[in-house]
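Values in this text are rule-based calculations from the coordinates and carry no lab data. Since this is a predicted model, take the numbers as computed values, not measurements. Cβ atoms are built from the backbone, for glycine too; each structure is taken alone.
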Structure P
Amino acid sequence: MESNWKTIPAVLREPKIRPLFVMQLQVAPALSVGTTASGPKRVAIVKGGQVSSDIPGLAATVHPGGSDWLTEKRDGSLHLDARIVLETSGGDQILMSYTGIRHGSVTVMQDLAAGKELPADAYYFRISPRFETASQPLDWLNRVVAFGIGQRLAGGVRYSLFEVS
């Protein structure tokens, strides 16, 4: 059976997305761990943050102490592996982990590494988050596929997150 974009149903070729939340993190300067087998590594500790959302019950604060393990690849891209804990205004805990990639021109990547704030469209910065919660009202988060678009800020990072339906 042969399939192409013209013959498959619209539901398979036109994904729908819904905004989940905007999250801003305050991040401490990254600690250089050195060059491991996978490349130069740094660890950035999350100092805290805020989550805002139009979805009821999803506004939250970010607990301090999460971390982002950053690996610089030979092609200059930066690969992220992060773990953070969110606490909603109602007291529910949400575990959030994400992997991601940030890349751009050599100059852009150097500017970002130096702490300069650049427009989000000056580079590629995407994440793939997963959520885990014991909260009954937010149980649906345990079963969503999501993605985020990021921007490196002077003292942290900002993400817009979306659910893929």
Structure Q
Amino acid sequence: MQELKDIIRNVPDFPKKGILFKDITTLLGDAKSYQRMVDLLAHRYVGEKIDKVVGVEARGFIIGAALAYKLGAGIVLVRKPGKLPSATYKKTYDLEYGTDTLEIHTDAIKPGERVIVADDLLATGGTMSAVVDMVQELGADLVECCFMAELEFLDGKKKLPEGKVFSLLKF
């Protein structure tokens, strides 16, 4: 795992002063590292009969689509308002300073489908908490929230269902 962690670039003072940004594009751009990361995540769910992988805009699409392919599952997109063309279910949630809104197609998940929610990074957990609420309100059986990486010091795991969080890399 250290090999994968080492490939992720640290960008100081982005997007604002005092933040050390974990830039995953360096891992995604390295074919062997990207393939290894996807294989390691997918291996966790082999034999679990996953129906759908929910990818959260935008980097979650990169992780979610690859996982869905490896697991033979469908991919469901969670997007910013106005980006999905059919009827949507909308969730507004609190951020540190203000609110944000996400949408999912109302017919994207059928009640009882076994679902993984995937994103690149777990930070404060606010966005993922809203996504979990949406998929559960649509009737999904949440198998797990999975992340390529987690910033443990932000404790975002506390906002998510206990025992339903997996992060491949921890910082």
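Comparing distance in nm of label points 7 Å out along Cα→Cβ at positions 20 and 132 across structures P, Q, the highest value is found for Q.
Out of P, Q, which one gives -0.98 for log10 I(q)/I(0) by the Debye sum over Cα atoms at q = 0.21 Å⁻¹, for residues 68-123 alone as computed from the coordinates? Of the options listed, only Q reproduces it.
Of the structures labelled P, Q, which one yields 2.9 when mean projected area of the Cα convex hull in nm², for residues 60-99 alone is computed from its coordinates?
The read-out was computed on structure P.
State the single structure among P, Q that was used to calculate relative contact order in percent (Cα under 8 Å, 6 or more apart), giving 18. Working through the options, I get structure Q.
Which one of P, Q has mean count of other Cβ atoms within 10 Å over residues 52-59, as calculated from the coordinates, equal to 13.8? Could you put the intermediate results ahead of the total?
On the way: P: 13.8; Q: 21.8.
The value was obtained from structure P.
Comparing FRET efficiency 1/(1 + (r/R0)^6) of positions 4 and 76 (r between Cβ atoms, R0 = 30 Å, to 0.05) across structures P, Q, the highest figure comes from Q. Each of P, Q could give helix-only ellipticity at 222 nm (-39500 (n - 2.57) for each DSSP H run of 4 or more, over all residues; to 500), but the derived value -8000 comes from Q. For which of the structures P, Q does the calculation of FRET efficiency 1/(1 + (r/R0)^6) of positions 84 and 108 (r between Cβ atoms, R0 = 25 Å, to 0.05) return 0.50? Value 0.50 for FRET efficiency 1/(1 + (r/R0)^6) of positions 84 and 108 (r between Cβ atoms, R0 = 25 Å, to 0.05) corresponds to P out of P, Q.
Suppose mean count of other Cβ atoms within 10 Å over residues 116-123 works out to 13.0; of P, Q, which structure was it derived from? That value comes from structure P.
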